[in-house]
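Pasting the structures here.
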Structure I
Amino acid sequence: MFKARFNRRGALAVGALPLLLTVPAARMAQAQDAAPAAAFAGRANQIRLGSFEVTTLLGGTGDMPDPIQTFGLNADPAEFEQVSAQNFIPNDRTGSGYTPTLVRTPEALVLFDAGDNAANIGASMAAVGVMPEDITHVVLTHMHGDHVRGLMADGAPAYPNAQLIVPRLENDYWAANPGDAYTANVVPLLDGARQTDDGEEIVPGITAEGAYGHTPGHTTYLLDSEGQKLLITGDSFSHYVYSVERPDWQVRFDIDKVKGAEARAKVLARLAEERLPFIGYHMPFPALGFIAPNGENSFRYVPATYQFTR
């Protein structure tokens, strides 16, 4: 029997089980004034990692047709169809989630990636009693639009008390090749931002680790608290089947497709070898799981269940 408890911000927790919470529309409208009447139903999943509280926040979902044109540019169509069938998924469409991560440490409250929509992230944060003004740092894995558009809300910073932390190589690339999402959402915050390098500690217990290829400065983040570790992998691999079982299949959204595949295989191999839990931005919500070997240069995704139960 697990005993219900409330944390200091009033968020319900049940033992140390991961929480999967849905917030009624009325509560979300109260917590996020900008939310429309038919507000996004926020969802959050919360675990403990040493002294850290780690929460994944659903920022939305989407789907697209013809997934081979996104996740298998160099794949043999027959093999793509076979891999799809073996995993009970259609080969003519795919679904995806968008899942930023919130990490409360003894020193900070850090949001990793800002999602595509600030109102949606606000709704999911409300599920665990967090408001946008509580965030102390917003850290980016990279600067694709679905990771940065949530930095701003109605022309103002969505997290008014947070310092933006960005990989230096990533910012250098987008500064030289600016797109609309970068110009509208990152540039207004750069004056007060901190730019970091590979291997740099972001806050105590959180270290930046470059995984370049998806974008030139794409960065993962290793959490390490009281000997417990977890890797935030960003978009190192963006589909739980295609990019995990076939990391050499090229991905449309990788800016450097060869380096993207190399980085993907390297991150997957490390997760499997070290048996590290990870959070992947586009993994099925709650986006928390493990990677296991699956033959030569192939892996499989293992969703987390009760491994983090206390």
Structure II
Amino acid sequence: MGSVLTFSSYSCCYLTLAKLRRRFAGTQMNLKAILSLIRPKQWAKNAFVAAPLFFTPAALTAMNVKAVAGGIGSFCALASALYILNDFADREADRKHPKKRHRPLAAGTVSVPVAFVLFLVLLAAGLGLAIALPGGVVTVIGLYLAMIAAYSFGLKRIAILDVMIIAFGFVLRVEAGAILIDVQPSAWILIITGLLALFLALAKRRDDLILRLDDEHRQSLNGYSKPFLDVAVSAVLGALLVAYLIYTTDPSVMERLGTQQIFYTAPFVVMGILRYLQIMLIEERSGSPTAILFTDPFTILTVLGWILTFGWLIYV
């Protein structure tokens, strides 16, 4: 009798597993499409929330690390929600793009109802985290959310304003990080962050022109040309290098950081900029800064060199 029961139990388990296997046969593919939709690789951008903590050794406490981690988590969830929103708004135009036509909503690998549910979950998670964080940072995060939503549904069609909004989004990340640890961010850090993000956004627009995209995909491209973008990039990079050099030699900055040797990090910044210009002007593949950050060996070594050198100077 016991063997019969055991056999019956195994049979029921087998049948149940078989049903589940059939039910979720496409789960792996769906999971891959969902990950593509929420773009976890883009979360690297939210490391800017940790910048004020990195540049303020005196504020490095367990409580502040926890708060900054929560801020990064909130931005990651909201950024993914906003990517879904943007892809929904752009799904028709993305189908005409040589690369973006493979995005889940444009390709149909994730349905609109599923994307909508995922959007609500991520939005709730991001806002919930923001509300729970200290220092009233929810105001800055709410401003970021409203600004990027407005960008997705109209402002991105306006040349110059589109790249300025992207740059300001990074500045807001730094502001949020400063609020979380209760410090006043240096004006130079905000300026450098904004200029760096603006440079990357302009390089991305140039890549769109290289791919010969028309205004059906991105209406703001009507306001750009390669000569204009080349001059704009040169102007922004000049301002960026000057701002960074002033930052590294500013007496108040040196006093706050406890070292007069910050200028030793400047060569890494110069090399990183020159490499990105090489990618943009010679290799003509500046469309995805995050992909370059994770795959280009020269860029990876330059960024690591800058982080390690800066960290050594202010922490050791």
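Below is a table of values for the structure above.
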{"item": "Structure from which -23500 was derived, helix-only ellipticity at 222 nm (-39500 (n - 2.57) for each DSSP H run of 4 or more, over all residues; to 500), options I, II", "result": "II"}
{"item": "Top of I, II by mean count of other Cβ atoms within 10 Å over residues 106-113, largest first", "result": "I"}
{"item": "Parent structure of the calculated result 0.96, given that Cα Rg over 2.2 N^0.38 Å is the read-out and I, II the choices", "result": "I"}
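Each reported figure results from applying straightforward, stated rules to the coordinates on display, with no laboratory input. Quick caveat, the model's predicted, so the values are computed rather than measured. Cβ atoms are built from the backbone, for glycine too; each structure is taken alone.
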